[in-house]
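Every number here is computed from the coordinates shown, using simple stated rules; none is lab data. Keep in mind it's a predicted model, so treat the numbers as computed, not measured.
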Structure I
Amino acid sequence: MNQEFMQALEQIEKEKGISKEVLKEAIEAALVSAYKKNFGSSQNVDVSIMEETGDIKVFSKKTVVENPDSSLTEISLEDARSISPKAQLGDILEIEVTPKNFGRIAAQTAKQVVVQRIREAERGIIYEEFVNRENELVNGMIQRWEKSNVMIDLGRVEAVLPPSEQIPTEDYSPGNRIRVYIVEVKKTTKGPQIIVSRTHPGLVKRLFELEVPEIHNGLVQVKGIAREAGARTKIAVHSTDPNVDPVGACVGPKGVRVQSVVNELKGEKIDIIKWSDEISEFIANSLSPAKVVSVTVNEEQKAAQVVVKDYQLSLAIGKEGQNARLAAKITGWKIDIKSESQSAGEEDPDYEDLTIAD
C-alpha cells in the first residue's frame, strides 16, 4: 500500500461519512489477525500504517528481562540494548518484523475491511433514517412475494409486508405502486429490517392528515380510530375551534377529501364521527350512520343500552354486527342495541336514561 491508499481513505471519509481514523484502526486490527494467521506467530504484534507514506509495518512487542523464557515475547537486556541503547529491565520493546511478502496480504485484507465498514456504515445510515420514520407513511413498489411476505422496494432498502399486515382483498402484484405504514424498524446483522402495514389504524390517520389541512395543523384532532381493514373504519374527530365542523372538514367539499382516503384504501367504508366528552353523545355518534333515540349508561360496568327506531335496528348493528362492534371498540364501552318495540316496557334501575335529541 502507498500514499494513494491514504488518499482513498480520505475520499471514503468525504463520500461515506466514515472517519479515516476509524478505518485506519479497523485495518490495523485486521492486519494483526492476518499476520498471525499467515505466519503462524503467537507473539504479541502490533501493526501500524504510516500516515505520510501509507507503508505498513509490523512490530513485535517484547518485554526486556534478565533471562528470557520465550523468544516470542521476551528479550534479554543485552539484546535489547543492541537495538535501543537506553533499554531498561521491564521495558516493552517494539521490533520491526514486517515480512517481505506482507504487502499483498495487507492490500487484500485492507480491501475487505474497507468494503465491510462501508457496508456497515450504509446500513447504519439507512437504519437511522427509517427508525425516525416509524409510524409514518412511505411510498414503495411491490417487488416480489417471499413465502407469504410481500417485499416492497422503498428505494434504498426493502420493506416487509407480513401476512398479518396484509388486507386479504387487496392485490399485491409485483410492479404495483403502494403506500404503506411503517410499524417497526429493527436492527439486524444483515441491515435494517422494516416492517410495514396496510391494516394498521395509523395508516388511516396519516392519510387523513395528508388530505385534511385542519388535521395537519392541529385545528381538528383525531381522537380515536377503530378499523376492520378492508371493510370498514370509524374515525372520531374533534375541533379545537367551535366555528370549525370537524366532520365537515374531514369529508371535504362534495366529499372529495374522504373519497381520496377511500380510494387509497381500495373502497374501504369510512364513518367519520364527532367525538364528545359526554359518553352518551359519543356512543350515539359512534353508531353512525344509524340514528339513535336514547342511550342509557352504567358507569360502573362501562356498558350502555341504546335504543333505535325499529327500521334502524339492522343499520345500527351492521352486517354481521360490524357497526356495533366498531362502535364498541372506538368508545371502549359495551353496547347493547335494541329497537323501540323491543325496549317498550323494559326498565333497568342500574342505567341512567339519556334521550338523544333529533
Structure II
Amino acid sequence: MNKIYSNLTPFAVSLLCMIMFACDGFMDVHKKYIEDGEIIYAPKVDSMLFVAGRGRILFNGWFYSSPNVKTVDIYWNSRHDSIIISPPEGGFSSERDSLSVIIQNIREGSYTFDVRTTDNFGHKSLWKSSFGNSYDSVYLSRLSQRRVREQSISDKGGKIIWFSGGDGLMRVEVRYKTVSNDSATVYVPADESETLCENLKAGSKFVYRSLYIPEEHSIDTFATSWTEYATPFSTVYIYDRSDWEVLSVSDETASDGGGKNTLIDNDLDSFWHSQWEGGDAPLPHWAVIDMKSPKKIGRIETYRRKGNDNSKSVRYFVSSSPDAGDASWTEIASGTFSSGDKLTIDIPESVDTRAGRYLKLLLPDSNREPFTSIAEIYLYGIEEE
C-alpha cells in the first residue's frame, strides 16, 4: 500500500481530497430533506373561482382524485385570515368533485386567496392562488337610478320609456297605484326600453329603484333606494285604438287618402274622403266605429285632412247598436273647425258617454259642399284630481 501511495503525485492527492470533501458537502445539503423520509403531498385544488358578493365571497373549487382530502384550507390577508372547510359528507371521490362555500364577513376590497388541502394523514398540498372581490357601501354609493326618457298614459296603463342603463344594471323595479287604488309592481329587465304599468291610475306617481351586480355571476345584487319620480302621469289619458274597427261609412273614395280605416290608423297623412268618383255623395257623411266597450270620454280630438278645410262641423254619438240608422244613438259632443286641422272638444262630466260601445261620427256640412275628409279621431278619458 505504501508503494501505491508513493506513486501518487502531490496534485493527484489534492484532487482526491477535494472530491471526498465535495461529496460530504453534497450530502449535508440534502440530508435535512430526507432524514424524515420522502416528502408526500396531498392532492392540490384542480381549479377554483372566487365570485364577488356583498361583504362576502363565494368559493367554488374543483378536485380530481382526492378521496383522502380531509380539509380545504383557504387563506387571505397575507394568510392572516383563514377558513378550513371539510368536504361534503362522504368525502371526495376518486373522480372529479366540486365544493362551494360562502366566505362571510369579508370587508370591501380586493383579495388574493391562497388555497391548499390537508389529507387524512396530515400531508399538505402545494399552494394554489387566485383573486376575488368583496363589495359593499362604497360600490353602492356610486350607483344611480336608471333615467326616464318620457312617460305617457292610455286606458291600458302608463308607459315609461327609459334611457339605456349603466354597467352592471340587471333590472328596474317600479311600484305604482292602479285604478282600484291597489299597489302593483312591475320588473323591467335591463335590455327593455319600454315598460307598461297596466291599469295605472291617471294623475298618480310611481316609485322605482335600480338593481345592479358589480361583476358577472355576482351572488348579490345591489339596489338603489326607492325614489319617487317627480312628474306625475297626466290626468288625461288616451284610449288605445289598436283593436278598434271602422265598421261602416256612408260613402268613401278609398283611392283618395286610403279609405275608412285611416280614421284610426294613427297616421295624419292618410284620410277618409267622401265619395266623388262616379258622382259626388251628398251630405251628411258618417262613419261607425266599434270601440269594443263603452268608454268614459272626456275629450275628443278630430283632425281633418292636412291643409284642406273642406270639413266644417262634426257631431259624435254613442249607441249599443252598430246600425247607423238606429234611433238609439245619443249625442255626446259637437264642434266646428275654425282654423288649422285640429278640433278639440271637451265633454262635460255631466254627459254620460257610456251608453254603448259604438261611436258614430257625423259630418253634417262642408265648407265646399258636399266634400269632407277626416284624417284621425282620438278619444281621451279624464281622471278627476
Structure III
Amino acid sequence: MKVAAPKAILAGERRVALIPETCTKLKKAGLELLIERGAGAESGYADAAYEAVGATIVDDARLYAEADVIAFPNAPTYEQIMKFRRGVIVMAVINPLSNHDLVRQLATAGVTSMAMDLMPRITRAQKMDVLSSMSTVSGYKAVLMAAAALPKMFPLLMTAAGTITPARVLILGAGVAGLQAIATAKRLGAVVEAFDVRPVVKEQVESLGAKFVEVPVEAKDAQDAGGYAKEMSEDYKKKQMELVAKHAAASDVVISTALIPGRKAPILITAETVRNMHPGSIVIDLASEAGGNCELTKHGETVIDNGVQVMGPANLPSSIPVNASQMFSRNVGAFLLDLTKEGVITLNPEDECVTGTMVTKDGQVVHARVKETMGA
C-alpha cells in the first residue's frame, strides 16, 4: 500500500505531513512512500533526504492517482479534494465539528476521511495526538510573539541604571497550549498567572511556577469526559468576566487559549477589558480561528485599540515548520503503524482510534458526533 504526502498549496502553510524519519519506519512496516516533489523543502527536508530512506519523489498527478493514503497537516483544499480517487484514505486536521462544508465535500468525493484532530484522549493514542503536538508549538510561539511586540523586557533585571521590573503575563486556558505558554513565559522571566474553568489543572499550573486564579466551581461541572472544558452557566460567566478583567488590567500580556470542541470560542476578554489595559499591552488570541476569546479579535490580523495590540494569529505551528512537521509526522506515523500489519492498512471498526476519527466513508458521514452537529 502507498502512503503519500503532497506539497502544501494553502497560503502560508510550510509544514509537511511526513518527514524522512517517519518514512523509514513506515517503509520497514511494508508500506511504500510517495512524496510530492518539494513537499518538505519549507520544513528543511530536501527531496534527496526522502530518496535516501526509500521514498519515491513524484509529481502531484502520480501521487493522487496511486496513493492509498494521503496525509495533510491541515485540511485539504477543494482543489485537492477534486483530485482524490474514491476510496482513498485521507488523514488530516479537518475540524469536522464545525467545518461542515468540508465534510460534505469529502463525503461527495467518496473518500475515507480520518480527522486527526478527533483522536480520542486515551493512553494508547497519546503518541497520535496532533492537537496536543500543534498546541505545544502554538503556546510556545505565542509567548515569543508577545515578547517581540511588548515595548518592555520580560525578566527582572538588576542593573547599574536601576531595577527593571518583570513583565506580567496572564494565560487564559491551561490546556496544552496554555501550559506551554506558561512554561515559556516563566523561562523568559515573566511573572505569570493562569486562569482555567477546570480546578483540576491548578496543580499543573502551580508546578510550572504560575499563580492559579479561579472562580470556584465543581470539577465535574467544568470538563467533559474527554478532559475538555465545558460551557459554563451564565452566573459563572459573569464572575469569570469580572475576574479576567481585573487580572488583565494588571497584566502586560494576555494570551488566551480557551476552546470548546465544536463550539464558538467563549468570549473571555471584552472590548471594555481591553480598553482598561494600559497602552502598549498585548493580547494574543490563539482561539481566533474559532471566533476568538476577545471581542476585538480578527483572525489573521492585529487590531490596535487604545494602544493595546490584539493579535489573532493564523496557523502558528506553520511558523516553526521544522519541529511542527516533526511532531505531526510522528503522530501520523504512529497511527499508520498501529493500523498496519504485514504491509496492509486495515481500518478495524472495533478500534476506538478508528471509530473516533473516521468522519466519512463510502459517500456518507459516519461519525455520530459530526452527524449530530450537522443536524443529520
**OP:** Out of I, II, III, choose the structure whose coordinates give relative contact order in percent (Cα under 8 Å, 6 or more apart) equal to 9 when calculated.
**Re:** I
Subject >> Source structure (of I, II, III) for Kirkwood radius over Cα pairs in Å, computed value 26.7 >> reply: I
